[in-house]
Structure I
């Protein structure tokens, strides 16, 4: 998981009203088709805003309207999304940390799912009435595709805390607002659940709002982690007597692969299970052929004795980075197929390794990810997790995909959609290279 980077929308020491006028001029120029600067210069939009404006412009959203935003969800559909969101165990933490503060500061607190739908809204009644006029209501879609650049939609793409002020919003009717949003992840899987946001009139902008929202989001994740630990304790009570009756190597995990108990196997924190289990027999990179049997709250994993662990002799690996919010790794070999969602950090690392088949050192990957060759400890820790879960698919010294792997990368259609959340220098270079290639291809066709 990337460390949160908190950047105030209004530079320290800057008059917010003067800054709003500067932003308005930049917005007008961008909407008119002027090329905004690609490097940081005085008066340039922040990179997170510039990237968002480009995405929104490519989508054709009208800055003077809401475009083709879908209708708000009906009550029944909204309740179903609330139940499926994963937010419910942490909802009281979010409300307790933000609602009273938002109310006093003339703001509203909003909880949004990973699809950009507003699930809950609370806070100042006066601000809620103003929000009603924008369609900023429960059940509404508030992703970038629906309403352009805004803290909620942009945080969903960037996967980090974002504050958006005044004319940084792409749609002009939002210029009188300021908002700060932070993502909330499921600690069991790393999956993005959505964001929590605080929004209000632009005149109420404050540098500390983003830090507050981010802190409460982290508290919510801790609450979800505590809930998960309690689930594992309950599962262990079921697993222990079950494993005592089984001969051979076996494990009991929860539905997400977190270990509850093991017999004949060195304990690990987590077993990376396939996202979909269509057959009781499967192949896991860490253990080889296994049988999966459902148990209350998880899986019994029986490791077939005599079967070699690690990857099969001939293997196709598909790295699918076409999605905007989800990326997948598919391993297909003689023993069967295996598929798993990737965290943002692991998607970055695997893409960088795929782009450098000759291999990368920890120092080179640290420079690719952080523009800092000294940050090798973080890189080695993440790659250790990947190699433990993927068996022999990844080699080291240098880090690379194994020579016998037939690697296939599934690229997004638009270069700017390539891991759009990532600000890593290496990923930015890959985006630029693919954009240049697309431009050359278009010129040749012309």
Structure II
């Protein structure tokens, strides 16, 4: 058990909660031995997860005491309001100082093809607003489906080369609804250990037996599937969002066939980008027809909102009735759907966008590699900058922000202990000059902290 969890794995009484508050306040009052990092940073969200006793509010005071110290020390870097579109340069509100930092080089956005703010996309949104208004105002199965939704569903299925599709309000709900809609108590789900939280939550809601195999290791998947008689589902991702690497699909497919398991791939960060026609990593590795469930999102490469699954008619028909996260949610706004339809059209008509993206990725990896910046095993547009210093990740993030780079710090529990990093996202819209400027700032700041030579 991590040290932080040992400190407070389970607060059993309100008295213990008060004791934790006093301990945090005491440690924060004596920081002479740690002048640069507040003592409260030794705690994290996991310290405030469990709490017994009669009052569900017992943890609120100790959490609030902790939060009042760690937010200005770095946690404020999350949820910084943007005052501009998510372009390659953004205007960001520094909530610690109240300043608007303008023209920051943006490495934080999922807008991988730069489509969200294309004039054609905005025009389609404006035209749809004139017809449909702002929102869908209904569940997809009731009044929330418009002709835009119906047409878009057909277009997504056709693009992916599948019989049918199901559109969800978010990528999160697509994972939760698909997994819990298909699998049941007594079944087995085995996912890669780095699977997204939405996959994990879908596994929990399904009540199926859940296991995780070592990241990208088909031999461990084989061990996890061995000896189980019953329905089995294996889940992997196209690009892993914190590491930027891809799965060895051929090896995983072979193991799935050996054990009679179905395979689902979440291409949230890879659809519309990888492969000869942009269908995703499965197409890129030549195994598209051997995947049982293709899942992805529209909030990244297409720059909008929502999620989808594609597959045979019988799968879509079944999940239409059992995916509760879709069934009981409002449909995506028709104006968003209009923008997505145009973005999908542009992504297909302009393959040069993918070419430019991969040129930018190669250039940034060279800039960072030449400076010996640790970027892990990334082979994609998601580039982790490995800091591995949980105590100082926010200090470095603050300096990068003020020097002119907008990039997201990530630390435990989003990643493992001592695996803190910055997650860099590259866009086809970045100019060489923006990549050079951003890389220069990052390298200079990392050198100051001894992260690279």
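Name the one structure among I, II that distance in nm of label points 7 Å out along Cα→Cβ at positions 372 and 428 of 1.5 was derived from. Among I, II, the structure yielding 1.5 for distance in nm of label points 7 Å out along Cα→Cβ at positions 372 and 428 is I. With distance in nm of label points 7 Å out along Cα→Cβ at positions 60 and 380 coming out at 4.0, pick the structure among I, II it was computed from. Going label by label, the one that fits is II. When mean count of other Cβ atoms within 10 Å over residues 156-163 is worked out for each of I, II, structure I gives the greatest result. When Cα Rg over 2.2 N^0.38 Å, for residues 188-331 alone is calculated, the result is 1.39; to which of the structures I, II does this value belong? This value belongs to structure I.
Structures I, II were compared on relative contact order in percent (Cα under 8 Å, 6 or more apart), and the highest value belongs to II. To which of I, II does the computed value 4.0 (distance in nm of label points 7 Å out along Cα→Cβ at positions 404 and 420) belong? Going label by label, the one that fits is I.
Read-outs throughout are calculated quantities, based only on the coordinates presented, and are distinct from any laboratory measurement. Bear in mind the structure is a predicted one, so any value in this text is a computation, not a measurement. Cβ atoms are built from the backbone, for glycine too; each structure is taken alone.
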